[in-house]
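Each in structure tokens, the structures are laid out below.
Derivation of every value follows stated rules applied to the coordinates shown; laboratory data play no part. Everything quoted here is computed from the prediction, not taken from an experiment. Cβ atoms are built from the backbone, for glycine too; each structure is taken alone.
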Structure P
Amino acid sequence: MDLHLTNKIAVVTGASRGIGLAIARALAAEGVTVIGAARTPTAELTRNSADAIAIDLSTPTGPGQLVQSVLARHGDIDILVNNVGGGDPADLRGFNDYDDAVWQRTFDLNLFAAVRACRAALPSLLRRRGVIINISSAGARLPHLGPVPYNAAKAALNAFGKALAEEYADRGVRAVTVSPAGTRTELWTEPGGFGATLAAAQGMTHEELLTNAATAAGISSGELIEPDHVASMVTYLASPLASSATGNNYLVDGGAVKTV
């Protein structure tokens with residue numbers, strides 16, 4: 001299927017690996033000029049993007065600097081994918097053990113990076129009648145399943161995307177949100193990562209955890225989401241074929257969210 005994306009300019013944040021890298025690959029395969037941003041760009045990101053920019057998007061100035069760099073090097077932006085996010089991969093704390101510093105770091109990365117990137121990119125997106133795609137999490141709808149600050153930040157990101165869509169729809173800019181459930185990324189699969197830490201805390205092997213993680217998270221399919229599944233959704237939503245889609249939150253969750 002031709003998604004009519006050839007020669008569009010896309011910025012993908014948090015693109016060095018996992019979901020972000022999958023999105024960069026999928027967009028590039030459709031003929032998009034992809035600029036991938038990450039704190040530490042990987043060789044794979046460099047291979048799958050027209051430009052890989054090293055930048056810390058959790059800082060107040062990082063997102064604006066990224067956008068200005070893209071405008072200077074590549075021209076106006078058609079697609080902004082705010083994928084950067086996450087938290088402490090070894091974080092198994094309860095609510096009362098999070099201090100203000102943790103909350104601030106989590107919101108800086110998972111909410112304010114998107115806010116600042118949108119603010120910087122909107123003049124260009126308005127010129128191009130572009131699209132903003134925020135990558136959230138099914139955890140925003142199931143906040144008991146993960147770290148409280150992370151899920152709260154993602155819930156705020158959902159509300160932010162809805163507000164953007166309402167304000168800018170009549171000016172030609174679409175804003176949508178994509179919310180994956182547990183996804184088979186390095187966070188879960190790497191030795192010493194969150195998955196391994198969680199397995200040890202629960203008295204099981206890492207492999208046992210990966211085998212049972214989807215069922216434990218309520219994913220009806222019984223399988224973790226693959227990054228390419230999320231990337232396929234993002235690529236379609238970025239295209240003119242989805243021109244009526246704005247303000248919506250699209251779950252890629254294997255049936256984890258049970259509400260209507």
Structure Q
Amino acid sequence: MTAYETITYSVSNRVATISLNRPKAMNAISQQMRLELKQAVDTAESADDVRVVVLRAEGRGFSSGTDLTEGLAGFDTIDDQIQEEYKPVLMAIANSSKPYIASVHGAAAGIGAAFALSCDLAIMGEGAFVYLAFAGIALVPDGGIAHHLVNAMGYRKAYQAFVEAARIPAEECLQYGLVNKVVADDKLAEETQAWAERLAEGSPLAQKYGKQIMRGVHTSSFEETLDMESKKQVLCSTSQDSATAIGAFFAKTKPTFIGA
């Protein structure tokens with residue numbers, strides 16, 4: 001197992017948990033953390049004993065955003081930094097064959113919020129909030145957060161939230177569809193793990209191909225989506241897991257999925 005300095009990585013009941021672990025720095029995302037996040041995401045993707053991945057954080061909040069004390073961390077431009085260090089992590093989550101759940105407590109600010117919203121599912125503590133700090137320090141949204149905000153809130157509400165450097169509380173995030181669940185702060189870890197373990201009992205093939213289809217909906221026509229569904233359905237319907245599940249349905253038993 002890789003020894004990490006800025007994150008922790010563990011696996012329990014087929015759920016991998018990646019925790020941001022710079023609590024003294026409010027989990028500001030440093031260059032080292034970006035590199036370690038990519039390693040952890042790659043490890044989870046290749047692990048046969050992992051079905052679901054949780055992204056969470058230690059300390060008082062999820063993340064304060066990028067570590068501004070590092071500047072460009074050796075890059076000539078921020079574009080270079082985003083392309084080389086942020087984008088690979090965000091795209092690895094988006095393209096992963098496994099569901100990712102963001103578990104958010106406290107503040108999820110700036111690109112820290114972008115990491116949370118890049119996950120497929122999200123659960124927040126009732127005291128948590130998304131802080132769009134960008135305009136307050138004369139920056140535009142990055143990390144793909146504009147994509148998530150506009151899709152969830154519509155252009156006008158999303159742009160207003162950006163220009164006002166809004167703090168969007170958990171209940172509003174739930175109303176907009178930015179997150180799936182809001183729970184009591186002291187129940188967040190428990191509820192997250194229970195949800196992840198329930199999903200880990202599901203069909204890996206259905207979760208993998210369903211994610212691919214739904215991630216592509218906004219850039220596909222209705223016909224293209226229909227065709228992709230049809231092709232992926234062939235792979236699922238001819239699988240051992242589908243045969244097992246259909247047999248279990250008629251036998252009124254619970255299927256065990258193996259991902260094949």
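To test your reading of the models, identify which of P, Q gives 16 for relative contact order in percent (Cα under 8 Å, 6 or more apart) when calculated.
The correct label is Q.
From P, Q, which structure was distance in nm of label points 7 Å out along Cα→Cβ at positions 27 and 107 = 1.3 calculated on? It traces back to Q. Given a computed value of 15.5 for mean count of other Cβ atoms within 10 Å over residues 3-10, which structure among P, Q does it belong to? Structure Q accounts for this read-out. With FRET efficiency 1/(1 + (r/R0)^6) of positions 19 and 99 (r between Cβ atoms, R0 = 25 Å, to 0.05) computed over the structures P, Q, the top value is the one for Q, the highest of the group.
One of P, Q was used to compute percent of Cα pairs over 32 Å apart, and the result was 24. Which label is that? Clearly, the read-out refers to Q.
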